[in-house]
Structure 1
């Protein structure tokens, strides 16, 4: 699962030499965002001597590494290169190089609030038996679709949750190593899979609003949203099959299977219609395929009384369901 070595797992670093927090940032061609991310850490309300930044690059061909190295006078920063691996392996490698008692993961296209490290440290200590973090905030000036999705997806993700994203996740180093780190065999869903293993090991997973970071990788168009959800779902089904009776991915997989069945039914309905002139099957399947999006949207807007969001949210849920159904066929777009 993880390539974290035995020496690392035994935590042989002397505690007296460890920093309080190590911030691990995986990168790949992030020249557009990395400077803003690092500048936000420079502004952190946290003593510089108490934290370090570990950047692990996956073989960037732009100026990502040079940008990271340019912060040597402002941050306690180290840069490493590990090519042609998944982001889970980059994060694990970062932890193996880190010296902090606690680990904070953030993605290069995120900007942290000034109190992120201080509040994160407090939450990790208070919640000493688990993972803390938050779901992303969207950038100012985001599109209507991005705003609608954010408004209806993040409101309930406070307190004890199934997972927090890997781009805003904090955990004690010892706990991270004890559960084996991120699964390096999967390209996506690695954060949810880590949190699921943590919960099964008796650790808590909690989301706190003050730890939310701004995610500049937020999809702003329907096409970008589809591509992001298509990519995010790459290994959801694989993780689900490992322990499907207890998987946190069950509802997503059932939705994907239902929509995939409807897509096949639509194709069959077209064939029947062209061959026999009977279009009933096509009509039924075309209705069924949009049903989950309509039901989910109705439930969300009814709860928040934001009925003006209904059409946009239904469109997003429909796009989401199609993207996740395509993941089952491993269709690349």
Structure 2
């Protein structure tokens, strides 16, 4: 028990009570809390207990490190722009990796709501989606493997790799539809749920898809790559490299810049922005729609264009 942090147990209790997901009965001591969550084996912390509440979990469980990398381009090639190996509890490594990824992403200005003094500033990938990918990786990885969870930031995407496979009976396609919860590591998943890091509804992946759709960014990909399960979160797929190959004119480049800032443009706004006539604006915007840069919504005067979700990204690449 000397390897367990009383302060980290108290912080967990604060979060769990704040979320309304745990009301401890009896003593609030580390021993009592770990026993309640079945994290003791003959009065000694289990490996899950150490990872959740330990002073220094990586000293005894090096595979609990969470590695974050940042590459300048779209490939895993040196030089590495930034690399960090985070150690600590499950909560601490998730939080640290979340901050790392968010710090590498661009922010975009949303649309101000009525009565708001300013428009909201949001990361290009919703923060919830990044956090959910990290939580899932930590909660569901195979801890018999000596590999690490990795969060890798590229210029066009973020990948979260974790050692392990989907539970039997669950496929990649199932993740895109409602499904029941199947935690690989229930002793880790339960405290993550109580502290508000995870849910028990089996809706995490579908919530990620919905959040990406609402933000106007491509839906995440879920893939098994050999011994690793990989979640890919797409950034702005219109990198400088892709744009150079599309041969857009100056007007269209102005529209791309605007859509990156606010995710929405109308035909009239395009005309005002570029000085184009209405027929020219229609032709330009139609091309952007065909390439997946924009998506048209509505008809007639009420029509507008939202940022495309990269539907033709793979064909272009």
Structure 3
């Protein structure tokens, strides 16, 4: 049985087995979250045998709300919501009520916390962007081994001036909308957050601090005594397996299971951490990631990372 407690207009949930929460998030630049969206989601749940609560918890007015459903599995509810008329442009998540607020976050950087692909930008600045972008696209789609493709792309940088090229990239970095809000809010509520990228440390060391992450990890480009790229990397390679290793290390340091960790990313390089974390979110995911993640952000911004954990707008740090 679930106990509903209403205080100051917000519901708190005490969960028992076979309960799920459906969270809806609208892109306020295009449409407000309306009662019609909630009605459509409840109807979808009923079509697969669900018993939706009539109580709605408002996470942010006209932006995000959620309600409890008794009965069907998460997969059945997700399938019903996927096909539901009236939810176009609305992001949604289906989760068990307990353990939603995560104590660890591991996030990809390129095309996730920032809107850029830094290696593609670096290559474009040096005049061979098309060749590198094709390899990047195939790697993120899972068609190429990430480490091999990374080494092949980095080799093309050999002999080019490093400082000037990296400065061009940093001047073009665009933070994803809601990224700083999401990270700083989780940190303010006690979470350990790391920016972990298959990109490069010259970017992560700046971006992680700007967005509020406590830690970062990425690949290091080797620079020769002449100030030019050598076409090689130094130190450990941060790739698909490394991201999961870092997530596990953070869980150990926080003394929590993987179920209390969140991970977010867009490409094949992120899949191990996404499928292992309690909350694995595909952020505008490539098809291979979309197929393997139950929770996605495809219409809204990084603020949905908070809404999916049950944060309300008045709990945001910024």
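None of the figures in this text is laboratory data; all of them are computed from the coordinates on show. All of these numbers come straight from a predicted model, not from anything done at the bench. Cβ atoms are built from the backbone, for glycine too; each structure is taken alone.
To which of 1, 2, 3 does the computed value 19.5 (mean count of other Cβ atoms within 10 Å over residues 48-55) belong? Clearly, the read-out refers to 1. Supply the structure label, taken from 1, 2, 3, corresponding to volume of the Cα convex hull per residue in Å³ with the calculated value 165. So the calculation was done on 2.
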